[in-house]
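Undergrad: Structures given as structure tokens follow.
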Structure P
Amino acid sequence: MQLSKPSADLKELQKQNELFKTLKADYDKSAEKLTKAQDIKQLEERALKMIEDAKTEANDIIEKSKKFVKQAQDSKAEYEELKKSIEQSKKDAEKIKADALKVKADTEAAKQEAENLKASLKAKCEESDKAKAEAKATLDELKELLVKFCGRIN
């Protein structure tokens with residue numbers, strides 16, 4: 001049977017028509033399968049591209065996260081160092097304050113002792129001035145007596 005020319009015979013023409021329908025159905029199935037295969041391939045390519053893009057983005061996020069974690073660790077280390085420094089400064093300030101209070105107490109004690117010594121010396125000076133005045137009065141009396149005695153002798 002020849003399909004390139006329509007047959008003049010009705011039965012032959014019906015066979016040709018049936019054969020054309022079968023060929024057309026096979027062609028449509030093949031075309032549909034081919035289209036599905038192409039669609040599936042396109043979907044696979046898009047899916048692979050999306051997976052690749054997601055991997056790249058995930059790697060970028062991981063790198064940024066590592067960078068931020070390192071910065072946070074560095075900041076934490078700096079914070080801990082600063083905290084230790086502040087605590088040491090606080091201890092030093094408390095020690096200096098305690099030393100200053102001790103010096104103040106010692107100064108107050110020395111001041112009180114100096115005041116007591118001053119009062120004691122002042123009292124001794126007054127006693128000494130009284131003794132001096134008494135000695136002077138006694139000396140004046142002795143001089144007078146000596147002058148009188150000298151006057152009697154002469």
Structure Q
Amino acid sequence: MKKVVQRRKPEIHLYFPIWCHHHGSKMHVEKFSKGNHLLVIAGSAASVRITRKATTVDEGWFVDWEVIHSQQTKVNGRAFFTSDDLRAAFGLSQESGKFGDWLIERFGADSASQGKFIRWKNFLNIPCPGTGHDGDSNVSIHFDGETQNAVRQLLR
């Protein structure tokens with residue numbers, strides 16, 4: 001079982017954590033297929049694709065993200081999440097993963113796992129905290145009940 005750490009409120013700018021980009025509020029469920037174990041969350045300049053990875057060695061989820069900064073510049077990445085990581089990232093639990101306590105102490109959050117996510121309430125950054133400004137290599141998601149429900153169904 002993963003450690004549940006003491007939550008700490010992050011520094012707030014307007015109504016969201018300073019490490020979260022305001023475009024995160026534009027992210028929404030674009031595609032969901034429980035049968036294909038697929039969830040795509042997207043906005044105009046960023047997307048997150050969650051797909052199941054099941055082998056005899058590992059069982060969990062690939063979380064792929066892409067942020068488009070301009071026609072010439074984009075960043076992308078991939079992290080492996082356990083089902084517990086995915087639950088915590090989308091507010092279905094308060095558990096934290098490896099080195100999550102350090103991230104929470106440093107940046108303020110409800111839950112975190114180094115190299116995967118940081119979350120406070122329904123503000124989520126994958127894979128890490130950012131500056132909250134354009135040019136970050138992470139994606140911010142201000143998720144709602146629809147997104148949370150899709151993750152819940154995906155994990156069943």
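Please treat every number below as a calculation from the coordinates, not as lab data. The shown structure was predicted, so the numbers you read here are calculated from the model rather than taken from an experiment. Cβ atoms are built from the backbone, for glycine too; each structure is taken alone.
Undergrad: Matching task: 0.85 is the computed value of FRET efficiency 1/(1 + (r/R0)^6) of positions 83 and 131 (r between Cβ atoms, R0 = 41 Å, to 0.05). Pick the structure from P, Q.
TA: Answer for the origin of the read-out: Q.
Undergrad: Still on this structure: For structures P, Q, which has the highest computed value of distance in nm of label points 7 Å out along Cα→Cβ at positions 67 and 107? Could you put the intermediate results ahead of the total?
TA: Working: P: 5.7; Q: 1.0.
Between P, Q, the highest calculated value is found for P.
Undergrad: Supply the structure label, taken from P, Q, corresponding to volume of the Cα convex hull per residue in Å³ with the calculated value 166. The partial results should precede the final answer.
TA: On the way: P: 166; Q: 109.
Of the structures listed, the value fits P.
Undergrad: If helix-only ellipticity at 222 nm (-39500 (n - 2.57) for each DSSP H run of 4 or more, over all residues; to 500) computes to -36500, which of P, Q did it come from? Could you put the intermediate results ahead of the total?
TA: Numbers: P: -36500; Q: -4500.
Derived from the structure labelled P.
Undergrad: The value 1.00 for FRET efficiency 1/(1 + (r/R0)^6) of positions 43 and 75 (r between Cβ atoms, R0 = 30 Å, to 0.05) was derived from one model only; which of P, Q is it?
TA: Numbers: P: 0.05; Q: 1.00.
Only structure Q yields this read-out.
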